[in-house]
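What follows is a set of structures to go through.
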Structure I
Amino acid sequence: MNEKISIKEKIGYALGDGAANIAWRGVATFLLIFYTDVFGIAPAAVGLLMFFARSFDGVSDVFMGMVGDQTKSKYGKFRPWILWTAIPLGMILSLLFTTPDLSDSGKLIYAYVTYILFTLIYTANNIPYGALMAVMTGDDKERTSIGSYRMVGAFAGGMLVQGTLLYLVTTFGNVNPTIDMVRLSEDTAKVTVSAAIDVPNAYIKTKDGIATFKWGGDKDDTPTQSKSFNLEADKEYTFIVNGERNLSTDNISIINQKKGYSYSIYLMSAFLTGFMFITFFSTKERVKAPVAQKTNLKKDFRDLIHNKPWLVLLCIGLLFNIYNAIKQGIVVIYFTHYLHDQLMAATYMVGLTLVSILGAMVTAPISKKMGKKNLFISALVFSGVINALIVLCNKSDITGIFVLGMLSEFAAAIFPTLFFAMLGDAADYSEYKNGRRATGLVYSAGSFATKFGGGIAASIIGLVLSMYNYDGLDSSSIQGAIPGIIMLMSWVPSLIAVLAAALMMLYPLDDDKLSAITTELSNRRIQEKNQASTDLSSEELVNA
């Protein structure tokens, strides 16, 4: 059915991706630095963990696509999975950012178990969620509109977690230490801190984040706007703080990052669960599989691997998710260790999200003029080239970093908006060509590309940081890894975006072909409905 969808239902659907992105962007942006700088796992081990888990998860994506297609309930095929997984997804996200007191091997085992469970539960939630868009309406243009709402919701969820999490960590993780200060000049002071409890990987900074900290005594280190260190109970630590006039002890804080991250994610998980419930109750499935279609997994797989639009989208989705995941995964590390201002990362990510929402909103009208394929290629090239220019910015070029990052992200927001709408087109193409519809299986490409692409991205980040001997608990090794951090923030992901643009030229569905497919499928469904009515009338006459 080509029924138009109300704005209320589109917003309800969009909140589901808002919830998913609280989880996914929270993990993509913060889990790597949490594992390396807070939980104390080596970056290479983190990269291997994410690559392994998401490689394994690719199998579960396909399986979940089949399960969704075969699900039968009074709520439909895909909606019930959103309900069933809402609470488990919130719970496993919370466990990801919980730090039990374990040995190094115990930490790694805990990380593997919780991360693999997270990817599995996310799969059970997100593949049915993505497939739901394709069965809310049979109109490909209406699906593009729903996709725009979806991406606005996705970016809003991302902004919620990316824009507030570091501030929440500061609030929930405040240690309330004992602080003594001796003023050395108008804008320089000797500060001694201590606390009554052990705080592994404590984080000291000033309220305004302007002053720089340098270790007191004979230790020779680079002044930075914050310092991470292991604080032992009742032991004094001395710093030379410079750059803020009239600095007082009230303006200096020490953050327990373990506690701060855990409590902040618990709050985010509550929002996630609530949004998922709203999506379930506000949406409806309308497009059904052909009446005569029988379950045949072998034929569904055969149709899938011969579906050229789907195969191209699978490769493109993998590449642009690697591109996006590298950009997201390196941001906090870049701002923390290169620009020495972790909280500025939150401002940067909010800026990226705001332009992403704008990018998602303009995708539908622009695609009507340019076509989905041409718009996709143009956005990939533009985003990649602009992002590569960040390599030219030094640490004082804050405006340049923000402008280039936001321009690149505006175009990058178009990728997922078009991608998920185009997966619906690929499902239509399969039904048009083969007379069968396996929406969940087709949409498994979206989840597979997102998660496997993210795994490859994490392994790339871990590999590059390891090449530069990065150790999140050792400030000297961090400074030596700055060239690698800059590479990952700029031209490394850009190479992947350009490759994706080249592959997108192979996509076979243009607007004329899609219009013909939509019209043909609409006529078939009307004929099926009329035939069903005729058969029912004949049966009633016989019974009479």
Structure II
Amino acid sequence: MSEMKTAPALLEGPALEKDDGYRSILDVFERACSQYADRPAFTCMGSTLTYAGMKDLVDRFAHWIVTRTSMSPGDRLGIVLPNLLQYPVAVFGALKAGLVIVNTNPLYTADEMYHQFADAGVSGVVVFAHMAHKLEAVLKRLPIAHVIVTEVADLHPWPSRFKYNLGARYIARQVPRYHLPDAVPMRQVLKQQGKVDDSRWGRDEDLAILQYTGGTTGTPKGAMLSHANLVANMRQTGEVLGSAVTRGQETIIAPLPVYHIYTFTVNCMFGCETGSHSVLIPNPKDLDSFVKTLAQQPFSAFIGLNTLFAALCRRPDFQKLDFSPLKLSVSGGMALNTTTANRWYEVTGSAVLEGYGMTETSPVVCVNPPDRIQPGAIGRPVAGTRLQVLDDNDQPLGYDTPGELCVQGPQVMKGYWKLPEETAKTLSEDGWVRSGDIAVLQHDGFVRIVDRKKDMIVSSGFNIYPNEVEDVLLRHEDIHEAAVIGVPDEDSGESVVAFIVPRNGVNLDAAALKQWCRQELTGYKVPRRFEFRDQLPRSSVGKVLRRVLRDELTDTARKDAS
């Protein structure tokens, strides 16, 4: 008898409902500011912007761009800001002037900033004063026409503004010296009133954001996200979470970076569209201040990730908070483990709703319905989204069979910026994007991730690609070969381990190597541990076998435990 073949599995979300006429991110913003004018929009460090107040500042920012700069619609603006009130003002203001946003991690080194800005071809940058010295180094290699510098409390009222800005610069000494003689202070930008004609706005398939990602290979690439992509993903998110949200009444805690597309879509898009109040947390690692903020601000929704949920639940001061208003806890950015989910529920009484997404999908692909959370699953595909899994020969697989997850829907990116060959590897002509993640599609419509991109490391929700770290290590004159892997870490999810083959048998010092890496890499990418070897395991064609190195550490840990 011939072997029976299993029919290919295909999961589809429900049809995407009517779009309410939104053709751009600015349509969402303008309607929200009109409907919820007196409602608080964003709060940070005790200072609040209402929707009407935010609109005024956004109009001023856009007017300055149009009247005082040479930037034209379609030009790219780098934004290097943590979670501050200035972030939504700069983003919506730039979009209103027709610019394309290049979200940039403020923790980046000068070299990382340079490569991103050079690739994107930015014409201007909005930079946090704490990171302005890095931009100074960039400008020595890359001319950028317009620079706006902002201090931590620039949008706070007096005397709060004076206290925070002075304290950061002269007391805490958090602002390294920099020399940017042509830079314009943010407060000066916002002095002049004015509006911008909506003919400058991007719409539909026009590019809105260049969101840089390692994709599935580790080489930094700018995912081209259009207005249509982001508006669609906002609507998709809303159709899942809408039943748990009362318009104009929710307060959402936002500790994750707003420059990350996950938080941008949830807080700047979905949050605004629903008239919600987002509380921005500039530094969630400062858990003392974070918990004090939570104690002062009743909240109904919390957007986090596994590492943060676990860290908070260990704190007695967090356990004592009033969680009676909390009705929605959402996890993304990294896998949520069962122990953390159970502990969060024990402490807060709120079940954690896990979702899944990719930068290339704006980002949300799957979400657990609030009324039917399935532990261990990433949820069901959101509206208008189709999922399939493929084997190593790109053939569709059936239900309950692990394969590479592929996604099709209106939230899928336009492609990678100036990289047609990389785009072709990841995005098919009919709009299917490969995730690189190994998933199982279930008959009940839920999806489970059973393995990740084989080499990618996820530390506290940040993607770390071994190639990037290895490239830095190999610049060291005494390193002959290097291989980087991720190992489980209770605090961060995974931590970076580097295997080093010294050049000519030189004795290398791990502490010195770590310090050297800090000059080249953002902190979370720096290896926590160094293993020195005479050689690295390789395949028959010479490829370094990171899997063997992972297994080696696992076996060693198992023997130590026994």
Structure III
Amino acid sequence: MAAKIFVFGSVNGQLQAAFNKLATLHSKTVFSFAIVTGNLFSDAQDDDQLTALLSGQLNIACPTYFTVGTLPLPPRIVEKIESDEEIAPNLHYLGKRSVTKTSEGVRIVALGGMLDTTIVGGQSKEQHLPFHTEDDAKALRGANNADILLTTAWPAEVWKNSARAKELKIDAAAAPSSQTIADLCAALKPRYHFAMSQGDFFFEREPFFPEAAEEATGGDKGVAITRFISMAPWANAAKAKSMYAFTINRETIITPPLGSTLTPFYKSAPKKRNADQAEFSRFSNANGHTHDNDSRRRKHRRDRSPPPGPERCFFCLSNPNLPTYMVCNVGDDAYLATAKGPLPSADTFKRFGLDFPGHIIITPLTHAPSLSIAAMGESESKKTYAEMKRFRESLQGMVSSKSKGKLGAVTWEINRARNIHVHWQFLPVPAEMIQRGLVEAGFRVLAEDLDYGKFAVKEFDTADEVEGDYLRVWFWAENDDVDGGSVTGKSLLLRFDETIRFDLQFPRKVMAKLLELEKRVTWQEVAQSESEEMADVDAFRAAFKEWDFTLQI
């Protein structure tokens, strides 16, 4: 049974307003239950609201759970709890240290209060004061798992590996944190971990997963994903997010969601740097693979090393080193990201109305070396190709519209048996160059000069399987003529085998020559700063919004 859950930040005694808001939202979206993080009551609690609560005059629309935060519970509340446990209809105190299973089967583990380091050992004898001991936390590890972990303090180093934390400048100074809480979270691997924010800010960390596959799955197929969320206080002056709603999903997760990282609680041991790791670069225009003209020593090292798995693949969302700020749009089966060290600069196509490079990587979410049925399975292969094609068509529509038909596009895919993670590269190009056949000629001529062989023409939109190693290129442009317009669309296929020392920079070199950007051939030499990359992402998202089908929910 799916449970819809509503979460408050610290209510701080504003009971009437908060519960009225819950009632309004509950009337529109029926929640299974609600949770209050941090302090439900204030240190100077309005006595009239407290009386209304205890007398049952406040309407609490659905079962609502809370624990102690940084403030002790009001004496009248403690007295009510000790006398008959129920504070008011639909309001349930979880206790400071507890494991609760709701009627929907949701398992909530709560540890309220802050760690009291003055207590050497033992568990808390009372349940109402805002502190806990290390033994309180250790006792809860015996719960083994949790759907929701509710704590007052943050887990130490939860900001580690997080691009969002870096962007918001969140670190140890942002909120009180505890290694004890980090150890508890690491042990329970909750689906959601909620904690309070003592400042007026909201922080939702990227989902994270355990460091070892056997820990991630707990012995079953799938990945244990944890989402850490810190709620801003209710009605805060900064208007930061103080309410959160979600549907808890207990289904097995096979592929980590967007932006997932390795657990921030993992202490990595020193590891050797292999050739794949050294040469592999996220969203690089070398296609993320080791150059074929490496030294024999490096080639032998690579041959002895297994290909990177999703946790080390720089095209996989589960890689902790993923620069998530470069991910622009995510669909069901593929995503878009800006290219690192793009061939065009932000000024290249300005005269055509495009104020960003437009060099985009279209990547499957599935970690696979190709789009073939053998690599992905028939259903996954077809779905992924269809969505990548839809992304390509949307990008084509965007550049054509923004340039008033002056820009077309080239997209290419390099497929090799030694691929790590297949992807396409999309690049704007003056439409006239495509219409006059200059781009096609550029690819054909350089391929013949390098003795790669000859390109064959393929159906533009065919999804037919192509076996073996190949380069595929799509050319597209709109023709605005007197008959109302037409489209130039063509696809070329170049097959090659192990006897060909294929240059993975070949498509980029062709386009660099055509666009007179030879000085930008090597992506490392035109790598941008993080702020420049983020500016390009923002500009792209603004331009692409009209064509972004992922927003049509």
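Annotations for the structure displayed:
- Structure from which 27.9, 89 was derived, Rg and Dmax of the Cα atoms in Å, options I, II, III: III
- Computed 26 for relative contact order in percent (Cα under 8 Å, 6 or more apart) - originating structure among I, II, III: I
A short reminder: the numbers here are calculations on the coordinates, not readings from a lab. Computed from a prediction, not measured in an experiment: that's the story for all the values here.
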